[in-house]
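Quick heads-up: structures coming right below.
No value in this document is a laboratory result; all are computed from the given coordinates. Please read all numbers here as calculations on a predicted model, not as lab measurements. Cβ atoms are built from the backbone, for glycine too; each structure is taken alone.
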Structure I
Amino acid sequence: MTVRTAWTLSVDPDRIAWLTLDKPDAGANALSRDVLTELDARLADLERIAPRGVVVISGKDSGFVAGADVKEFTTLKDTADAEALIDHGQRVLARLEHLPCPTVAALHGFALGGGLELALACRYRVAVEDERLALGLPEVMLGIHPGFGGTVRAVHLLGALDALDLMLTGRTVRGRKARALGLVDLACASRAELPALARRCIFEARPARRPNWWRRLVSSPLVRPWLRNRLRATVARRVREAHYPAPYAIIDLWVRHGADPRTGYEAEKRSIAKLAVTATARNLVRVFLLQDALKSQGSKQPPTIERVHVIGAGVMGGDIAAWCALRGLRVTLQDRAERYVQPALVRAEALFEKRIRDVAARDAARARLVVDIEGAGLATADVVIEAIVEDAAVKRTLYADIEARMKPDAVLATNTSSIVLEELAAALATPGKLVGLHFFNPVAQMPLVEIVCGAASAPASITTAIALTRKLDKLPLPCRSAPGFVVNRVLVPYMFEAMHMAAEGHSIASIDAAAKDFGMPMGPVELADTVGLDVCLHVGRIVSQALGRSMPDLSQLEARVAAGELGRKSNRGFYLWEAGRTRGANPALPTQPTAATDAGDLQDRLVLALANESVAVLRAGIVESADRLDSALIFGAGYAPFRGGPMQAARERGVDDCVARLKTLTARYGARFSPDVGWESMRAAR
């Protein structure tokens, strides 16, 4: 039986060795332990052959190397385990770096994390400079930092400031920017030209790139301590060290060692090994795998979707239409009159300007988005997305009007944020064509789409909804039709608890600070402003009434909505907003004595209200697993990723502790904190 290997080595007549990575049974290359071990053996062959030069290239259409094998991090038991894994990778790449001949990494598509570290171990890098090129060191997103020598080699190649920027932000560099930065020595327009470009580097024996003198000066022992506080302050504006220690560790590594290879590699190994076994890293790796699981959904032969018709050109409908056009679909956008569509076109233009650099591609996206007041696109659309007012009767009236005009096999998708599908499907002769496609605001930024499955939703309709979501590069989350579905159902008690606190006299600043201290990117009051206070009020009432829940004093929320102060979209809500950012509390808020603030009490009231409702959703079978529920809250509501989602956070805190604290809060604040019976299932599953 033939054993398929990841690496193949061939030597051409000019004595250039071609080392090709094509990992078997994988859509993308990853530097797993086995792949590195095999590379080590091929490097031993190269040391014996002594070729004129070596080209490291990918056999995958998808790209060069996506990084290390993230799944291997889930098997690490302790720091010693982690050090052994990192040491193996460091030694193999050091062996590549020290080959006595020119080495070239030939890049196309992506070279990320360990993939870029592999390329940095080569003397030269050549690349296909197209829209798919993406180079970066995103390890910080997993709670770690580069570990195969990247913290040293990146600084030597780019200079400290550019290298630190890549590592601290985890951002990817594309196209010409990669060449300007110095990550790429030579570029070409197509993959077919890549081998010739690599050969050119070897034959010309080009001098290896080095940063200029002033960039090297930044890494001097006198300058590094001076920059330390500035770098830490910049990072602190984004994340706290207690929540995300990796970027602070990157700064400390550089300050202490200045990328000195004599001490830098060993320090890098010890640092990443310590980070890799923290709760933050384990949870961020888990989130990465949860994301992959959502991406992998759908048929291997998805239905063809080319045309989408969107009804409703408001903020959600208009932005959904623009995103569909951006992703290559032909879109018709319908509303009552053209004046209602114009604001959507303005936002679409801003989206295209921001996301599409190529002028011709931008023009093509504009051409794909067509205003269609009469609804002619209904007849040819593969999917019709309804995004009109959140009123079941109005939606049913629309469905009765448009169903006969749709293609027989077209899917009707509603963007309702709270209405159960069974209530809407009653208007349809063929209720199986109706599914929910619940996008989150802002559409361009929020990755999750809830695929809401009603009792009558046909499997083919659900398959099409998932396929469309993936075509839009969003994450599909199938869930059962129920009031508020998953994300809004869980957020209602969380945001309503903030209203309880406000009614008690707690300041909105102290309420939001309690959530941020836990790790949320924004507090519940700011989140309500961001979603839209009118939407929060409407959805909150629907969900609470459907579930028979009591509501807090909503007078402050109702007053803001009545005044037209709807949050970020109107620049006034509980906060004042400017250019999408908060600028302090709204002075129109009623003044009252501020309640004494127990930060721990405020935090538990918010976090456990959310966790308790999450348990109820899971118990009711609205989503299939705790992992999927965590995915929903992380990608649909921004739940603190380093905590792994509400179910993971509850497990880490301890089910018994959560239940005991809920009972204390029940005695202190009322029955809304009564522990859901689903906690017993969680306790049994430990």
Structure II
Amino acid sequence: MNSLNYFHRFARDSAICIALLTASQSAARAQSTSNDTTTLQRVVVTATRLPSAAGAATLSTAVVSGDDLRARGVSSVLEALRETPGVGIVQGGSFGQQTSLFLRGGQSNYTQVLVDGVVVNDPGGAIDLANLTTDNIDRIEIVRGPASVLYGANAVTGVIQIFTRKGSGPLRLDAWARGGTYGTREGAVSARGGDEKVGYSLSAAQHNTDGIYRVNSAARNGTYSGGLRVTPDKGSAIALDLRYIDAGAHIATNSNGVPNDSNQTHTERRLIGSLDAGRFLTSRLEAHVSLAATDADARSEDRPDAPNDTDFPYDIRTRLYRRSADARLNFSLAPNIVASGGGSYETQHHRASGSGARQRDIGAGYAQIAGTSFGTLSYTGGIRLDHNSTFGNFSSYRAGAAYELPGGVRVHAAIGSAFREPTFEESSSTQPFDVGNPDLRPERSRSWEAGAERELVRGRASIGATYFNQRFRDMIQYNGLVAPGAANYYNLAAATSDGVEVTLRMSPITPLTISASYTYAKTRVTNAGIDSAATASFVQGERLLRRPANLASATASYAFRRPETSLHLEVAAVGDRDDRDFSDDVTFVPKAVTLPSYTVVALAGELGILRRSASASPELVLTARVENLFDRSYQQIFGFASPRRTILVGARIGVAR
């Protein structure tokens, strides 16, 4: 389907749904905060690692509000990100299965994901979003574009950071529960509060489902988190954040998506912790120290289903831990100009079944300047040098500027470089037919973007467009046609991704907010590397696998006059994608296939029943969410079914003291 036809169908479906939502209620209530989930240019920290006013970031940015996600009943990070421009999400079947993220057409290991400043990616960039929930989060910040200057390896096409709530004000206790289709049972309890000196939040949540297949597709997720903020005086602040995830999924399908396995499982336990401390040494000089730790234990297991089972059984256990420290100084050259300089050190340790323990260390130094001049010009510039004990030195840079023109028009441009580090397997594996190459170079990218935004109708509407251009080279490939004992991994392939992101936000009447985005991304293999077959992973001149050229989304939210009562409608459309069919068990030669485009609609709402009238009176809210409203049948990966219509109903109760 070409882009014009695709956009026409998406616009038609979105318009119908928004019209239905608007017609549902004509009464309005005034409200000071917006209910839209994704808003551009509101990132506070991630883009520059500095608190900055809205609009100061010179990269394409977005914020997803945790409160808005809770109001809409969105419980997973993967669903929260589907509406972000340039973000493609692919899940392999039922709930809890492997979930990959493709940002601006880049590889799935090209986006750095952080929780409270702690890197969640495995060394080498791999990230599975399946077990990240929205429990107890304050917001999700998304930066699109190269960010290795501040975040090191794997921040090639962007950074996504999840922030835990810190809490403020009187003690508030909340609990929610819901259930529905596919045997879904989930709920959480939380507490938060604080004053000028101390703020805190605690949360315990459990998510369970029987999955989309009749046997062996159940999934569970327990997420326990807490945040503590201490402000000893006006010039100091300390923040401690912890998150523990205990998740597991039964996998009914084989590698072709056929549900024929009765005992395949995957479990993961992950602890994420950060300690961040800052103090103003003088009125213009601030010191910051950040400590971060990640511990992950994962096990993938498939025992024989029967004595004559022809599948290869396996039991793979992986242990990973990362420890890092970062120290930096921020110096105010002028009221709106800050120069930063610092260094970081990280150690990565990895142990997998049959491969022993491996470790590498990374040291880095970086510098950045960020500021606003004349009230209309914002700019950033930075450089970084990394030293990795595996592949040596690598430098990266980034520069950007934004300018406010008369008439509410803002133009911006940025350029930068980034890199992905090799995995432990790629650089040091010693398994038969899987020999690492210690001479591998990191994968490299150079990118630039330019765009403009404009406020319309006295702040009730805004529209923006950004063009991006990315070049990826030295991409690592596996080569099985080598002599026994020779390295199997080499820097061989190259690709490009360029396109445009268009965003629209408007509030035609006070209680109604509408946001929409459309992304066109053209990916192309410029060097296929070792494999030139028409069904290879990289095919010369063809687009990258599972990367749609067209992505679109729209969200409409209506706040009714009744307190805690709202209605939300979401439309997400994904264009056709190239994929591979691996179901031929005779020749084992994959077939090139094209997955058709699809559109899914979700409807969510909340209805306030009890309104707090005294300091300790409870609030009771009924909630409902319908995903895949029109029960569409579609595949995100060839052969793997996606959930059909899912109905979830529940309630939320809160008490403030």
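Quick notes
- Entry that produces 4.5 once distance in nm of label points 7 Å out along Cα→Cβ at positions 171 and 483 is calculated, selected from I, II: I
- Origin of the value 3.0, where distance in nm of label points 7 Å out along Cα→Cβ at positions 355 and 379 was derived from one of I, II: I
- Source structure (of I, II) for helix-only ellipticity at 222 nm (-39500 (n - 2.57) for each DSSP H run of 4 or more, over all residues; to 500), computed value -2000: II
- Entry that produces 3.5 once distance in nm of label points 7 Å out along Cα→Cβ at positions 179 and 267 is calculated, selected from I, II: I
- Structure from which 0.40 was derived, FRET efficiency 1/(1 + (r/R0)^6) of positions 91 and 347 (r between Cβ atoms, R0 = 30 Å, to 0.05), options I, II: II
- Origin of the derived value 0.05 (FRET efficiency 1/(1 + (r/R0)^6) of positions 211 and 427 (r between Cβ atoms, R0 = 41 Å, to 0.05); candidates I, II): I
- Entry that produces 148 once volume of the Cα convex hull per residue in Å³ is calculated, selected from I, II: II
- Highest-scoring entry among I, II, by relative contact order in percent (Cα under 8 Å, 6 or more apart), is II.
- Origin of the derived value 3.4 (distance in nm of label points 7 Å out along Cα→Cβ at positions 195 and 507; candidates I, II): II
- Parent structure of the calculated result 11.5, 32, given that Rg and Dmax of the Cα atoms in Å, for residues 491-554 alone is the read-out and I, II the choices: I
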